[in-house]
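Below you'll find the structures, each written out as structure tokens.
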Structure 1
Amino acid sequence: MLIIEADTFSDKRGFFMETYHQEKYERLGIISHCVQDNLSCSVRGTLRGLHYQYPQAQAKLVQAISGEIFDVVVDIRQGSPSFGKWTGFRLSDENKRQVFVPEGFAHEFCALSEVAFVYYKCSDFYSPESEGGILWNDNDIGIEWPLIDPILSHKDRKYPRLRDVQPGRLPGYAN
């Protein structure tokens, strides 16, 4: 994954920033062609994830355009040296950071502000047949959430732990 600090130009009117520029992002190693954009609105305490798609995987470029979120990425590539390891970032309308989530990683976030709008670009279309998920509080992963009792969807409550996901439902690691 990659944190992107976008160039932002601010003055008394507000600010301007490019949220995506294919040539610049390719120079950073982001070669994914984006085909779908999504917008999510969440109230404080909402947790969405851990979601992934396989075999029709998606890379994502994620940004909080209003409010603040704690964004988490977990490596779920079988055979990877960092399999099951997580990294978390605070993304907000103030810091204007973006996180690039490569294919083969699960993604989730929780809303820290009253309301958070999260915008993300995807490298492939949503595929219900490829949808997968991992339990948000899997002890083996050990994500250190900045909240105790999140608001979850029924589906997110029922996902298995990473160790219980069938191997054929997880991507492999290629050097």
Structure 2
Amino acid sequence: MAALVTRPGRYRADDIYFTLMALVMLGTVLFGFAHTYFLAGMVMAPLPSVLVHVHGAAFTAWILLFLVQTVLISAGKVKLHRTLGWVGAFLAAAMLVLGVLATIAAVRRGVTPPGFTMGSFLLLNNFEVILFAAVVAWGVAVRYNRPVHKRLMLLATLDLMGPAISRWPLHVI
């Protein structure tokens, strides 16, 4: 009696899942920030300060890097993935600083998302940025445990979706 042996296809389910998640998150960010940032000319968008531009560029770079990293793993380019991973680690550290500074600057300008007081926005947004950086640091620390590493990086990136989703131009009656 012959045993049925299944061979994995070219792409594993994880490769497809994480790449699709990266694309969904990129779409979420593009849709959320299209009106105020991407379609407004990015560099020329009428934002309140250079800090907000740098913050937007860094956070956008993270989303793009996350997509590139998932594609590299799917393509078997592990060495390049690891090299770019160090770029990502430094970018995450910069994002921590930029996120906190941008939040403080928004509170100083008296700008908060609907439903937030100045204090709650300051506390919750900074907590979200710190949580992102902590989960990325944890993911870097366990980078040789592939299943844990990729899930932590996904969770860290999902943590960034709140501001993009809150800006979706959907009108609820």
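Between 1, 2, which one scores greatest on relative contact order in percent (Cα under 8 Å, 6 or more apart)? The partial results should precede the final answer.
On the way: 1: 32; 2: 27.
Sorting by relative contact order in percent (Cα under 8 Å, 6 or more apart) in descending order puts 1 first.
From which structure (1, 2) was semi-axes √(5λ) of the Cα gyration tensor in Å calculated, if the value obtained is 34, 18, 15?
It was calculated from structure 2.
To test your reading of the models, identify which of 1, 2 gives -1500 for helix-only ellipticity at 222 nm (-39500 (n - 2.57) for each DSSP H run of 4 or more, over all residues; to 500) when calculated. Display every interim value, and only then the final one.
Working: 1: -1500; 2: -24000.
Comparing all candidates, it corresponds to 1.
Quick check: 13.9, 39 is what I get for Rg and Dmax of the Cα atoms in Å, for residues 15-62 alone, calculated from one of 1, 2. Which structure matches?
Values: 1: 13.9, 39; 2: 12.3, 39.
Attributed to the structure labelled 1.
Could you figure out which one of 1, 2 the value 3.2 for distance in nm of label points 7 Å out along Cα→Cβ at positions 127 and 151 was computed from? Mind dumping the intermediate values first?
On the way: 1: 3.2; 2: 2.4.
Going label by label, the one that fits is 1.
Here distance in nm of label points 7 Å out along Cα→Cβ at positions 23 and 79 was calculated and came to 3.7; which of the structures 1, 2 was it taken from?
Numbers: 1: 3.7; 2: 2.9.
The read-out comes from structure 1.
Same structure, new question: Which of the displayed structures (1, 2) returns the greatest value of Kirkwood radius over Cα pairs in Å, for residues 39-86 alone on calculation?
Values: 1: 12.9; 2: 12.3.
Answer by largest value of Kirkwood radius over Cα pairs in Å, for residues 39-86 alone: 1.
Rule-based calculations on the coordinates, nothing more; no lab input. Quantities reported herein were computed from a predicted structural model and do not represent experimental measurements. Cβ atoms are built from the backbone, for glycine too; each structure is taken alone.
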